[in-house]
Structure 1
């Protein structure tokens, strides 16, 4: 059975891509103002939401956001962990966060 939409590019299954740096930056900034465990939960739960909810909706409009394979999802979580470590252990030493959430 053919899907309702025509969008069918190859899934992004690369370990490193342009979005890897954004995962580091977002998780670093969140870990600066939040508990690292909360950030890890948020950023890890984001991956299945991105793949199974957001990606199919955007694909209907020909947008390939979140259309990734297992290796890319796993690497995104690894880059999130790197960002969390930088944000929590290094960034907090350099500058005091302007506020704290969930601490």
Structure 2
């Protein structure tokens, strides 16, 4: 009996969701800032790939549809990765602000 590859991939995806949930919620606040920095670095690599996909060009008449899909997917990926990077920087700055000393005199 063979398992359908789609069902197998879906099962792996669901397991990854559960593992990711428990990993993220068990991170202590002290580790959050370094992990966000690594996440921003990964997103910057994703943006390079997205820009390469958005700049795709093809040769031949029947490749135009594939090139348009590649350009569209690359543009969407670049936009989402940019939102992830800038949001990560905002969260990192907010976390670092929690460690600053507050003035009690004012």
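Taking relative contact order in percent (Cα under 8 Å, 6 or more apart) from the coordinates of each of 1, 2, which one would give 30?
Here the read-out was taken from 2.
Which one of 1, 2 has helix-only ellipticity at 222 nm (-39500 (n - 2.57) for each DSSP H run of 4 or more, over all residues; to 500), as calculated from the coordinates, equal to -27500?
Only one of 1, 2 returns -27500 for helix-only ellipticity at 222 nm (-39500 (n - 2.57) for each DSSP H run of 4 or more, over all residues; to 500), namely 2.
Which structure, out of 1, 2, was Rg and Dmax of the Cα atoms in Å calculated from, if the result is 20.4, 73?
Attributed to the structure labelled 2.
Ranked by distance in nm of label points 7 Å out along Cα→Cβ at positions 42 and 66, which of 1, 2 sits at the highest value?
Max of distance in nm of label points 7 Å out along Cα→Cβ at positions 42 and 66: 2.
Work out the source of 10.1 here, i.e. which of 1, 2 gives that when mean count of other Cβ atoms within 10 Å over residues 10-17 is computed.
Label of the originating structure: 2.
No lab work stands behind these numbers, since they all come straight from the coordinates. Note that the structure is predicted; figures quoted are calculated from it, not measured. Cβ atoms are built from the backbone, for glycine too; each structure is taken alone.
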